[in-house]
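Please find the structures below.
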Structure P
Amino acid sequence: MQPKAMNLQPEKAMPRLFIALPMPEEAQVALEPLCVGLPGVHWTPVDDFHLTLRFIGEVDHATFYEIGEFLSSVVAPPFELRLAGLGVFPPRGLPHTLWAGLEEGCHQHLMALRRRIERVLREAGVPPERRNFVPHVTLGRLTSASPEPRFAAWFARRALFRSIAFPVSAFNLYSSQLRPEGALHLLEASYDFVSGVMERA
């Protein structure tokens, strides 16, 4: 069944889509204290924390409906994740994004889910992903260069970051609207991949 309740209208611009795991409250509580202490950063609002599984980009509205329908066929067992470690993009040169990563042992089930999603996206006509996948939760984006000593000190104080484990049994389809003050993420549909049930936004 196609998702009919959505935040997009046919006469508006093509939807810019991505698929992500929303962060539950226990993960939000662990991430929020990281987002302080460094000037020149636009920090991610707590409610916007997510782990992107697949950035799709702009699609026409017919493909948007196809994606919504095909994603409901993704079925996988539930699993647990634990956030651990911090990093930047790009890893070399002037950084523009701060992020929290995943504990090493958590990748297997996440990657299996991502492969299932990738298969159904191809069936919906979405070109295959060519970029390397680095699972992460964006903490903030640098709006200006921060002095290197302060930047290094910020990382040093948070070097041992590790969240508690949290269950994962659903992923979301979002549309994204680019604005000068930052992207606005709109929930389009939520997919319980254990039961195969889709809930429209």
Structure Q
Amino acid sequence: MTTLVAVRKHDEIVIAADSLTTFGDLKLAAPFDRSPEKIVRYRDTYLGLCGSAAHQLVFESLLASREDLDFTGRIAIFDTLRKLHPVLKDQHFLNPKEEDDDPYESTQITALIANGHGIFGVYSMREVFEYTRFWAVGSGREFALGAMHALYPRLKTAEAVARAGIEAGATFDRNSSLPLSLHVVKARGG
């Protein structure tokens, strides 16, 4: 699992993640992992992925091979995910089923997206949310959200708030650990 956060404050947008990979009770800590990064870059957009470790490789491959992806807003992200869903199923063997009564096929992906246009959350039924201040996903999300909620008014930068969120997740969630990775972008028009 993971702790992944995105924060917007003033003209600064930040996405950050812990570095621990787990396989059931087995932990793969950053010093033993050549690629502990949970955030991938596509042009001026950063995507942080939760869930299966396979998502990382799949998205690194997809993003490297596509020129037609748009992450500039909620509808653009939704359309991009809709475009990628058949590719995930046909070329990467995604199992699109979660529950029998689900209204749609699942992407099996929970992610945060950060770029100059804002911070966005993506969920398995291709739900897309845009956040005004901060959000967290992954197994450490409750701890991260609590820390960021308490500290957002007091800390001066989005980076400081994001660090506090990841540190809280790494401290209290058994499936998250430091070091963290962090990326900063400037908000457009901000």
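Looking across P, Q, the calculation of semi-axes √(5λ) of the Cα gyration tensor in Å that yields 30, 20, 15 traces back to P. Who wins on distance in nm of label points 7 Å out along Cα→Cβ at positions 25 and 177 among P, Q, i.e. which is largest? The maximum falls on structure P. Taking helix-only ellipticity at 222 nm (-39500 (n - 2.57) for each DSSP H run of 4 or more, over all residues; to 500) from the coordinates of each of P, Q, which one would give -9500? Considering all the candidates, the number was obtained from Q.
Values quoted throughout were computed directly from the atomic coordinates according to the rules given, and no laboratory measurement underlies them. Since the model is a prediction, treat every value here as computed from it, not as a measurement. Cβ atoms are built from the backbone, for glycine too; each structure is taken alone.
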